[in-house]
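Peer 1: Input: structures, listed below.
Just so you know, all these numbers are worked out from the coordinates, no wet-lab data involved. Since we're looking at a predicted model, the values are computed, not measured. Cβ atoms are built from the backbone, for glycine too; each structure is taken alone.
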Structure 1
Amino acid sequence: MKTLLIKVLIFILPFSCAYPVLEYRLSQMEHSIQEKRAYLEAQLDEIEVLSTGSSHGNALNPAFFSHKGFTLSNPAQDLYYDTRLVEKYLDRMPKLKLVILPISPFSYEYQQDRSDTWVSGASYFIFWGIPPQHWDTLFHIQFFSFTAMYGWKAVLEYLGNGFVDTSRPEMDASGWRHTSRGNMRDTPEERERAEQHVRGQESVLRVDAIPANVALLSELIQKCQSRGIQVALITTPVFHTYSDYLNPGRVARWLETTEMISNQYNVPYFNYLNDDRFDSNDFYNRDHLNVRGVEKFSKIINEEIIQTYIPSISEGA
């Protein structure tokens with residue numbers, strides 16, 4: 001037994017020595033959230049228009065805004081992180097005039113750390129200093145280990161690439177992630193995949209999350225308004241193969257809740273979900289705009305919200 005124990009110790013010794021080195025190398029890699037934070041903090045005193053959102057929020061490219069803009073959108077980001085990120089910097093943005101909050105059909109019933117995307121919350125804790133919405137999430141090792149946060153599959157790829165994430169999309173200084181130039185194809189196969197995609201999204205949604213998300217959104221709106229900052233709610237365009245399979249009851253709750261918030265706080269809401277100005281040439285998948293679609297949509301937002309709806313911005317006030 002003693003001999004076996006010695007052999008086991010000899011076997012695991014190299015791994016126990018290598019693990020701290022691996023953690024250190026991973027900690028030195030630049031994460032996309034680190035990159036976005038660095039860009040944001042270098043421009044805090046210049047930004048006039050700030051947008052947030054999940055991957056749908058990447059439909060707004062500030063390059064096509066008439067005033068200095070920045071997007072805080074991140075894949076799978078929920079309303080908790082939307083609001084916490086904006087609140088973190090409100091008092092450090094002296095020129096901020098408008099906050100654009102994308103509200104997707106799943107926004108009110110989605111909480112990131114109560115879904116299969118919860119692990120990405122570790123990056124907000126590590127790189128932004130923002131704790132998860134539910135404190136019990138902190139018991140997961142991903143919040144304290146880079147290896148666990150990235151996952152072994154990704155870590156092995158980083159090892160092979162010299163600790164460089166070659167799959168990370170290019171990011172502009174405005175926080176906008178470069179997206180695909182591909183086009184959608186409306187086929188029977190696509191409709192089948194779209195239905196599966198929507199059902200998969202809906203599987204992590206919970207009606208009992210609505211009150212907490214409404215409270216978060218209401219709190220942020222009031223904080224912005226108390227500082228003279230306008231808030232606009234928007235819903236980004238999707239291809240019909242996505243919207244066709246949305247649950248009618250969930251859509252009704254989403255629209256009713258958004259209308260209630262819009263009326264209660266006197267904030268405008270612009271619903272572009274099924275906007276007929278967009279077709280298959282504007283999407284690279286069923287719920288994300290391609291490069292052409294992003295340019296078109298960003299110009300629409302600039303004209304219909306930034307310049308037209310809020311005249312104080314276009315006048316430079």
Structure 2
Amino acid sequence: MPKKKNRKKRIATIDIGSNSTVLLIAKLLPDGTIELENEYYAPTRLGRDMREGNLLSEGSVEHAVAVVKELKETAESQGVESFFATASSAVRSALNKQCFLVKCYKDTGLFPQVLSGAEEAKFAFDGATFNVETTKPIVTIDIGGGSTEVAWGLKDKMAGCKSLDIGFIRLNENFSLGTDYVIHKRMAAARKVRKSFAPVVKPLTEWLDGQKSMVLTGGGMVVAYGAVIIGKADVDRSEIDMMKSKRKQLAALSKKLSKLDLKKRKRIPGMTIDRAEEIPAGLMILNEFLSLMQIKRFHITTKGLRVGVLRHYAASFEQ
């Protein structure tokens with residue numbers, strides 16, 4: 001006898017990043033497709049609080065695990081039955097990652113899968129291309145606190161990727177871009193970013209071979225850029241998803257925000273307090289990439305790593 005299809009169920013992923021921890025809840029339908037439902041964000045800043053020697057601080061570990069526990073309880077209150085937890089750059093690079101993972105398991109029952117850079121890039125690509133219909137080549141760039149992932153390919157078929165050890169937290173800490181507007185520091189930071197992107201430019205240019213591409217930019221800092229463009233607090237993410245922008249607009253806003261002191265930047269319509277200090281670094285990374293690749297226009301996507309993880313997780317269920 002044929003097996004009965006599973007009833008629809010709620011599944012969730014908890015993504016433990018360098019800057020924030022995010023819960024995404026979705027409904028898994030009997031045919032294997034997913035419907036995105038609720039998303040919850042909490043700034044945990046694991047990457048920012050790392051001690052010398054790439055060690056996660058005890059305080060940041062305690063805080064992040066407490067947040068994971070709270071998010072799991074939130075998901076359970078909404079009927080979530082299955083979880084898939086991931087950890088990215090900060091945990092990946094930490095020498096004491098096992099301490100974090102074991103504590104997370106003891107306190108929450110979840111043992112996060114530590115993603116490699118390539119896995120992070122693949123999931124970000126799969127998430128960004130979710131429900132995107134195009135026959136053009138697709139380029140995705142996902143800018144995080146500790147790393148940046150670039151991937152390229154066709155719809156639902158990634159052809160290549162690179163994970164780069166450059167993120168807005170590390171860039172800001174090294175060059176104080178969020179608190180001081182010092183031209184020589186900005187120039188040095190820009191050189192650092194361009195050098196970091198060097199491994200991407202040649203293979204991506206060769207793969208594109210002159211073709212026009214759809215460029216999807218993601219990550220919390222890019223979404224924050226979209227909120228500032230709209231210019232209102234508590235903007236619905238659906239208003240930002242697939243928003244179009246020109247690189248000239250990005251460069252102009254990046255320069256404007258960088259020149260404002262932190263207090264004034266926090267008062268910009270659409271700016272959230274937790275993004276205000278590091279948005280100059282995040283926008284610099286994006287602008288330098290677009291400039292190197294001579295990309296004039298791009299889309300902002302609110303879907304990325306978490307959606308990609310959910311797509312992968314949903315496929316593991318036998319229907």
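Peer 1: Given a value of 1.27 for Cα Rg over 2.2 N^0.38 Å, for residues 182-285 alone, point me to the structure among 1, 2 it was derived from.
Peer 2: Comparing all candidates, it corresponds to 1.
Peer 1: Assuming 78, 50, 38 is Cα extents along the principal axes in Å as calculated from a single structure, say which of 1, 2 it is.
Peer 2: The read-out was computed on structure 1.
Peer 1: Let me ask something else. Please state which of the structures 1, 2 yields 1.9 when distance in nm of label points 7 Å out along Cα→Cβ at positions 134 and 294 is computed from it.
Peer 2: Going through each structure in turn, the value belongs to 2.
Peer 1: For distance in nm of label points 7 Å out along Cα→Cβ at positions 62 and 150, which structure out of 1, 2 has the highest calculated value?
Peer 2: Going through 1, 2 one by one, distance in nm of label points 7 Å out along Cα→Cβ at positions 62 and 150 peaks for structure 2.
Peer 1: Moving on. One of 1, 2 was used to compute relative contact order in percent (Cα under 8 Å, 6 or more apart), and the answer was 23. Which one was it?
Peer 2: 1
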